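What follows draws every value from the coordinates through simple rules; no lab data is involved. Not measured: the values here are computed from a predicted model. Cβ atoms are built from the backbone, for glycine too; each structure is taken alone.
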Structure I
Amino acid sequence: MNLSFWLNNREYKLSIKERQKNDILVDLNGKTYEVAVEFLNSDEILLIIDGKIYNAIICASNSSFRVCVNGQSFDIEKKSVSQILEGRHNQRQKRDVKTSMPGKIVKVLMTEGDDAEEGQAVLILEAMKMQNEIKSPQKGKVTKIIPKAGDSVETGTLLFSVE
């Protein structure tokens, strides 16, 4: 059985293979564990992992599981395929900012590695006798700044990237 789950906004990939009754192999994000399982009742499980005993109580709702392991509680989200795909679509990705007109770079306000807020000015471009702030399209880290103050740029020139 293969599945994914989310804990504290982090995705975990889980693979479970039954080797024999109450003896399973669990692969969690690429690390394999041999697990002995004893079902105490419909909500409570006893797990033996690497010689350590874990008592797990599982409470399910429509949107999540609450798992209590040796007294520590974890809330695990259930997500549908559409929620997963929507989340991946909305993740921030690298955005390249190019100039829409030729001009001259007057001032570079940030350096590579700086954190930028959405709408924060990264550099100033003079075009058609006007100075224009060129702003970050998203919150993220400035990963690349190409021109320096005094450089002339043509339409479509890559100015900077934000991830």
Structure II
Amino acid sequence: MPELQIRAMRAADLEEVFALQCRAYPAAYHEPAAALASRLAAGPSFCLVARQGGALAAYLFAHPWRGAPPALHRPLNAAGGSDHVFLHDMAVAPEQRGLRCGVRLHAAFEAACRAGGASEIRLVAVGAAEGFWQTRGFVAQAAELPASYGAARLMTRVLA
């Protein structure tokens, strides 16, 4: 099996990333191109893609942020400063699940956070993802979330 290659996401990747998002999530979580592009623009050093044999295996969107999680489906407004990195979305191609692709992509993301001086990561776990994030050191928090997330949980991880 070809080696997994992880690199920074580029604008040229967005069409393929959207296609993977459509395969990985129900339609309620598909975000328009402008929303995805705004997340890449807000955090280019934190947005990553993983490729295996030339095919997109996974992606991760994250950006500096302050306050409550941003609503889904809308482009980001310019945030005035940040107090954490918000991990907006990570998706793994269905055929890559169970092969540790997500674990490796998340490890590369955490390394980028540490290199960028981040002290905390926050995310919103949707569906059955809370268990995965707990194994990565995230802790569930009581918080009200934008309705666009549906049944979900805010989670945080403090970086030592």
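Highest-scoring entry among I, II, by relative contact order in percent (Cα under 8 Å, 6 or more apart), is II. When helix-only ellipticity at 222 nm (-39500 (n - 2.57) for each DSSP H run of 4 or more, over all residues; to 500) is computed across structures I, II, the figure -8000 traces back to II. Quick check: 12.5, 40 is what I get for Rg and Dmax of the Cα atoms in Å, for residues 5-92 alone, calculated from one of I, II. Which structure matches? This figure was derived from II. Distance in nm of label points 7 Å out along Cα→Cβ at positions 29 and 45 computed as 1.9: which structure among I, II? Among I, II, the structure yielding 1.9 for distance in nm of label points 7 Å out along Cα→Cβ at positions 29 and 45 is I.
With respect to distance in nm of label points 7 Å out along Cα→Cβ at positions 37 and 53, the largest value across structures I, II is given by II. When mean count of other Cβ atoms within 10 Å over residues 69-76 is calculated for each of the structures I, II, which structure yields the highest value? Top value of mean count of other Cβ atoms within 10 Å over residues 69-76 goes to structure II.
Structures I, II were compared on Rg/Rh (Cα atoms, Kirkwood Rh), and the highest value belongs to I.
For which of I, II does distance in nm of label points 7 Å out along Cα→Cβ at positions 13 and 133, calculated from the coordinates, equal 2.1? Source structure for this number: II.
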